[in-house]
Structure 1
Amino acid sequence: MADHPVYPVGLRLAGRRVVVLGGGQVAQRRLPALLAAGADIVLVSPSATPSVEAMATSGEIHWERRRYAEGDLAGAWYALIATTDPEANTRASAEAERSRVWCVRADDAHAATAWTPATGRSEGVTVAVLTTEPEGRDPRRSAALRDAIVEGLRDGTLSAPQHRTRVPGVALVGGGPGDPDLITVRGRRLLAEADVVVADRLGPRDLLAELPPHVEVIDAAKIPYGRFMAQEAINAALIEHARAGRAVVRLKGGDPFVFGRGMEEAEALAEAGIPCTVVPGISSSISVPGAVGIPVTHRGVAHEFAVVSGHVAPDDDRSLVDWPALARLRGTLVVLMGVDKIGAIAQTLVANGREPHTPVALIQEGTTAAQRRVDATLATVADTVVAEGIRPPAVIVIGEVVALGGTLRTTS
């Protein structure tokens, strides 16, 4: 058998009996993929890791808490043998051979009738890599090849034309807080496939340089008190290009539905009959504080956090924020778009019960190369913003969590 190459095949296991022997780390790693395939999984093992036990408790798998016994593989379509008992593994693999059950054996691949490939997935594609060199299998090389292929598919550096008809539509993609590495893999793949990109100023701008020359980039920047593209014009551009049969990505900073007006765009597309895909992004409200070592929650310090818009002052009739209620919270307050209103915000919070010495952190252009953090208190933050020249975009964190992590060495 060793002289012949393996025959690659994809198993359709949905609703079919799969037996897993052993509840240790191997099972913990392999079970999620079997569950995703819809397999009817029976685990036979006297013990299991906490994660595997949780799968049984939730009803995802059936767990028989005992050692392997002859006949356990009856009716199985596939078996994973991964106990710590070599003698039991040998008996089980012999049963699999007699019963013609394809069997993977964790402790001795050469004694198995099937091998598990290094597997990865990108949208619509499953990559499975097996190395079958004369001197034996090389799982590390398989994993490295798998990673390289999947990464290429995800970032668009490895692609093949799709021959099926592409349905026109728009993807509202959350680009994250600014660092191009913090966009989701799905967002990056859609960006690589786009014909038109309608980009925000706060989106990961470095990714635009990677786009092919044929991609049209529309600048939808909204600069505070400066030039901007009206929301109605943005909606019209999305609809126009989608109707022309182009793949359109609306690249936004953070998450499309966190102060990103993404719902307005989704509603406009729905009204025009244009399919819309929403790709969530990492919100700056939690990622930017984390990038400078500030946790928005921490045991014994903050059991809650609130994210609010500061684009209008507390005394403005347009404000929908209950600032007196926020002042009574003991947890963390994260203010977005509030640089020029932070003086009035701080004054209102103090007037309604928040201590003047409450720590405040101002994080400008978080996760980018220009990131900087300036600390203050509610009593001093208005003067600090002026003295330090803080300008948008900046995330403002208010609460005792600001004092944590002063010795952490964080990188972004």
Structure 2
Amino acid sequence: MLPTELLIHRQNGETIVPKRLNIDAKNLAVANELIICFQEALGNTQGELDRQLSELEGDSPDYRLKRGLAHILKSSLSTFEVVSPLEPPELRERVFALSAQSIPSPQASGATLNILADKLSQELEREVLPSQIQAGLYADLAENRILTQFDGITPEDLLHRYNLSQVQGVFYRASQITLNAHRNVPGEYKLLFRYLKLFQLMAYIEGDADHGFTITVDGPTSLFKPSTRYGLAIAKLLPALLHVTKWSLSAILQNRDTYTGTWKTGRFTLNSDCGLVSHYPPGKPYDSMLEASFADRWDSLKSDWVLEREVDLIPIPGSVMIPDFRLVHPDGRTFLLEIVGYWRPEYLQKKFSQVRRAECDNLILAISERLNLEKAGVNLKDVPARIIWFKDKLIPKAVLAALD
């Protein structure tokens, strides 16, 4: 996504209109030029890349466009690494300590590098050159990091990413979003709700899978104070929404006027015919490493119980619950498993409220011991579920014990 200073929006009355680039020859040429710049910068420092990008910008009036495209390439598709024989602070300490034993001079500096290079070659059991030590001394500065990997992207895909990022920026200051997910394939709903959960968004959900859902998401400015971080979480939901076939949304925005400093209310609408292209994969197997780790352990377990990932939606008033797993036995018994890992107090309250309202008599809750449920105001005495406690990892044998 783009930082605020690279967003280009205009306001038509109360309606916010983000910048959208045409996928035409002119813009494709600009995108291609920047991609080539990054490809040729492989193995060079970030500082050298920034100088090349500055030359490409020149004094062009569309510098914000080029800078925005370059930001996407740098932040999402590039890997910069510290390349040094040792961690730079330790390397500096070794060099300065050795240098202090002689009178400063160009000859002494060269001798110091040669001596340390020999020592490090022996310690690390590989050849270390004096030039590598010299380059590694301040390799931890941002401008000295080395571009070690650049993921390929087509100019057309880069322009799509730019257009999506401009629209995402609208939601940084959203106070409320109302999303209508019309009748769709059930799997699309699941994907959308899983992303709501993944990005820890507070949502009120009405409807059902047969008729569609209305989802009201509280934005960052509806909290006690505006939170750009929460606004970023809302913006991250948009690429997931693009995988839903038919939807529409409306947002109320709070933007500060550049000249007067006063807050102005804006509005923004979008629907499934918007033409934006998502870079998110259509689906992902697990929402967290904790779930993936548990599933891997279960696969190696010899048990009649079968672990299933695809679980039906459980409609409850004001929301919908999607358990993480279903456990099925050949004799027909079925249990649902929900893993409660690290969440904010608001989410813990919401999660256990969902459990109570779902009224499932076959639900198992696996709860991390690291959670402070008492501080979050959660009382487990009236929770209608079997409860398992775990520390860092959920052990399948503990779940089996609860099943039996």
Report summary line: Comparing 1, 2 on FRET efficiency 1/(1 + (r/R0)^6) of positions 172 and 332 (r between Cβ atoms, R0 = 30 Å, to 0.05), the highest sits with 1
Query raised in the report: Where does the value 0.25 come from, among 1, 2, when FRET efficiency 1/(1 + (r/R0)^6) of positions 68 and 180 (r between Cβ atoms, R0 = 41 Å, to 0.05) is the thing being computed?
Result: 1
Query raised in the report: Among the shown structures 1, 2, from which was the value -12000 of helix-only ellipticity at 222 nm (-39500 (n - 2.57) for each DSSP H run of 4 or more, over all residues; to 500) calculated?
Result: 2
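Computed from the coordinates by the stated procedures, all read-outs in this text should not be read as laboratory data. Here the structure is a predicted model, which is why all the values come from computation and not from measurement. Cβ atoms are built from the backbone, for glycine too; each structure is taken alone.
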